[in-house]
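Asks: Take a look at these structures.
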Structure 1
Amino acid sequence: MGSGRDTPHPYASLGPEQILAALENLGYSCDGRLLTLNSYENRVYRVGVDDGDAVVAKFYRPGRWSDDAILEEHAFAAELAANDLPVVAPLPAEGRTLHVYQDFRYSVSPCMGGRAPDLEDHQLLRQLGRLVARLHLTGEIRDFQHRPALDIDSYGYESREYLLASGLMPPELAEVYRGVTKHVLANVEACYERAGRTRYIRLHGDFHIGNVLVDEDRLHIVDLDDCRSAPAVQDLWMFLSGDRDEQTGQLGILLEGYEEFRRFDARELNLVEALRTLRIMHYAAWLARRRDDPAFEAAFPWFGSQRYWEEHLLSLREQVALTEEPPLAWFA
């Protein structure tokens, strides 16, 4: 499924020779080993280095972030690392962390091994809560100047309008989508009203099981590419799964660890299903915006089918009901 555009995507010109040359341009002596890592928004590679540990090269998606926004991400990672948080931060070279090679902006980071956390391990879940709290203690010190906030307009309304204007949805489903999203976004607004005026802080923004690595008994935070300003609960809710009772138990363990370092505002629990809804809507629009990428069809062959849109509508209908339920219970 192409986008109908004749102009080649910029990533079409990024191959092994360019990747290795970019690293060698910074003084790395590459040994020729190159492994594509699991990333789609950017292109990320594990690169072998002669007489040294492998590094990770990240080539930023053209047009997504400004230089200032990328450098602000790097500065946030360095600030977290300076406060002894286990964050994989870009390595400086020639006094910089953001580099350019043949119009590609890229950074180089240490290669960190590990496995995904087992969230059924209560000790690990409590440890994760402590880690998120420590991240937020640093995040609340100052504000982002160049990175956006996670809000209803950008994640909800703009995603809705983009999809409706794209023509990707079958016409008979587009009208259903229009009605369902009108309802669910009204519910999201109501969730925010119930939460009241919550504080926005710098945080990870995309904190889920895939962005935490466990090495023996130590957790490592990876991929701050989507860091932005949002309520603290944004970095917690994606670790909850299962039915309501299961999520309530997981939440209690997470927050038990969290509150060892930072107070959690329980009003933010009103935002859990609202934030889940916004993520669902944003993800669908993100897929639609990325369909001209040369790797899109291999990565997302199911996108745009009748079944995809029907399942998307079903998930939004479920969110209509969930956003009308009382928030998860937590007793400090």
Structure 2
Amino acid sequence: MSIVLLVIVIALSVVFDFINGFHDTANSIATSVSTRVLTPFAATMMSAVLNFVGALVSAKVAETIASGIVNETLPAYVIAASLCGAIVWNLFTWYIALPSSSSHALIGSLVGAAIVQFGSLKAINWMNILDKVIIPLFTSPLIGIVIGFCVMKLIFFLLRNAKQQAVNHWFSKLQIASAALMAYSHGSNDAQKTMGIITMALVGGGIITPQAGIPLWVKIVCAAAMALGTSMGGWRIIKTVGMNMIKLQPVEGFAAETSAAAVIQIMTAMGAPVSTTHVISSTIMGVGSAKRFSAVNWSTAKSIVTAWVVTFPVTIVLGMGFTFLFRLFMH
């Protein structure tokens, strides 16, 4: 692997992380902005800082991406092709204001690129894909809906005799804490995917050994790129998640963010690259359903769920396409 190609891979990884930051900003702050608990500027700055902190804390998800998806060592141009596929899908879904999973976009594109490179499905660790991608794809939103619904019902029960004004006052403060926890959780899971990609390229280039783990400078670069992207704010998707799907009050925003952060932290501890987009969107659906089923704009929810389902197969095709294209230039 030439140094030039390695630099290109690292640059594309940083670009992906930056786009991931502003694409997924909605995950961290949509509820607190829509309930007017935080101003957009304050919410994005808080989210950026805590995304950075979260990204430095753990490396389990990064290790899953670096060595748990593809069984073979990938050339740099193939890794670059997979990043391009994920970037294109993220930009497309951002443009149409649809929250989709950056995690599944990256993994799907990586799978497609590896299949083309080795001409075989055996190059992919399908058991890990099943355990870490496919099963969480379906279970994490379901868990999110159930937990969001139950937490909201519990809060309704505990506050059944409380005055609405007092509830709004206290939960306006509590939601700042839940938004902070959500931003930290997003960083601790999402930024690690790009750390894994860069580490994969460094191992392929013989710069580090597979046993070396994730280098500190990789963690810092990815955390900074994620934080910078988050600070830019993905307002198009924030409107879809925080306003179009359900009209939230501070107590409901708190319930959604706390539920989502709990699910993400559990998945991060397991090393599972879960979609924060799926989780926060589904907890919002659960919280809305606890209020009343009609409180959720189910047409918006249907569009979001459709994006969840199609992201993985579409990005597999994109990864394949970019690998074919890059191979033409390499030979």
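Asks: Given a value of 3.3 for distance in nm of label points 7 Å out along Cα→Cβ at positions 225 and 297, point me to the structure among 1, 2 it was derived from.
Replies: Structure 2 accounts for this read-out.
Asks: On relative contact order in percent (Cα under 8 Å, 6 or more apart), which of the structures labelled 1, 2 is highest?
Replies: 2
Asks: To which of 1, 2 does the computed value 17.6 (mean projected area of the Cα convex hull in nm²) belong?
Replies: Corresponding structure: 1.
Asks: State the single structure among 1, 2 that was used to calculate percent of Cα pairs over 16 Å apart, for residues 105-152 alone, giving 67.
Replies: Only structure 1 yields this read-out.
Asks: Assuming 27.9 is mean count of other Cβ atoms within 10 Å over residues 193-200 as calculated from a single structure, say which of 1, 2 it is.
Replies: Going through each structure in turn, the value belongs to 2.
Asks: Sticking with this structure for a sec: With helix-only ellipticity at 222 nm (-39500 (n - 2.57) for each DSSP H run of 4 or more, over all residues; to 500) derived from the coordinates and found to be -13000, which of 1, 2 does the value describe?
Replies: Clearly, the read-out refers to 1.
Taken together, the values in this text are just the output of simple stated rules run on the coordinates, not laboratory data. These numbers were taken from a predicted model, which means no experiment stands behind them. Cβ atoms are built from the backbone, for glycine too; each structure is taken alone.
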